[in-house]
Structure 1
Amino acid sequence: MPSPSPRSVVSAWVAAFNRHDAEALASMYAEDAVNHQVAETPVVGRDAIGAMFAAGFAAAEMVCLAENLFEDGEWAILEWRDPLGLRGCGFFHVVGGRIVFQRGYWDKLTFLRQHGLPIPQD
């Protein structure tokens, strides 16, 4: 049986994200995967990625509205927005039906302000 396509993996990822299901999200990543949201330090490993999602869902009401989802070989590219107006995009490298690398681009300051979260002072 062939592995799911990168596009179908990311479609399932969006559905799990919108259910705030950190466990389901973590299960989509390879054991040694890297999730690098460029506004944050890279997170390495399935368990750490699951913990990152759980903490994020506990801190804010996050919703991912997919605007475009493209696939090219082992990569899927997701352009998204949320109901508050934040926009971003994510690049997912999917091998054997698992996400091995993800990089996301979004405006952290806008996100923190929209959700009334503390803004770090450097």
Structure 2
Amino acid sequence: MLRPKEVVQLWVDAFNCHDAEALVRLYHDDATNHQVANEPVTGAEAIKAMFTEEFSAADMTAIVENIFEDGQWAILEWRDPLGLRGCGFFQVVNGKILFQRGYWDKLSFLKQHNLPIE
């Protein structure tokens, strides 16, 4: 069984390949992904759709600065090539992500990728 830190490293690898299929396999069927700048997304298929949409809108890369692990939790501190920084908290149960919460500056992200500001 994979440890939380190992699951998050696989998550980063799939994210950087823009592989929504590989990402969704890392989540429980009833998982929740809550990027605090957006509404929570619940369910593996909805999470897959979210990643598919996001990958089509922007070229995103997560450069790992740190991955910490404590019990069921792994914490990812990341930056991207454009200078944006953020962190994600992943609750990993039985080798899969049950809950994820991410913190990052949405306004800076939209500006960097020349996306419409809501």
Structure 3
Amino acid sequence: MQIPKVNRDEPIPLHEQVAAEIRRAIADGEAAQGDRLPPAVDLAAVLGVNKNTVIRALHILRDEGLLDFTRGRGVRVVGTPERGTLIQKVNELVALARQQGYRKDELASMILTVRG
């Protein structure tokens, strides 16, 4: 897996940038299902960010169902590229809705009314 890149000049919080790059790596197949990620402390050192920033990003991805934390085995990728791509698109949609002034509940209501 390529090491994620962060840009301190962007208005996007660093933990979200780290999560987005790991999500992209999963979607692109760079980090495959079953792969173990480097320890958070190592990722933090390479990125030049605090370990807690990386841990926060990993927790976001765990909550999305892309990563699994197992004591003694580290952090493993459990999501598929398809799930990673879908989550990436959902996040883009939520960001667009926010820009347009919609709340998450309004967006969810719109999605529920779509016929597909």
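In this comparison of 1, 2, 3, the computed figure 4.0 for distance in nm of label points 7 Å out along Cα→Cβ at positions 9 and 105 is attributed to 3. Identify the structure, out of 1, 2, 3, from whose coordinates Cα extents along the principal axes in Å was calculated to give 41, 29, 23. Of the options listed, only 2 reproduces it.
Every read-out reported here was derived from the displayed coordinates using simple, explicitly stated rules and does not represent laboratory data. Fair warning: this is a prediction, and the values are worked out from it, not measured in the lab. Cβ atoms are built from the backbone, for glycine too; each structure is taken alone.
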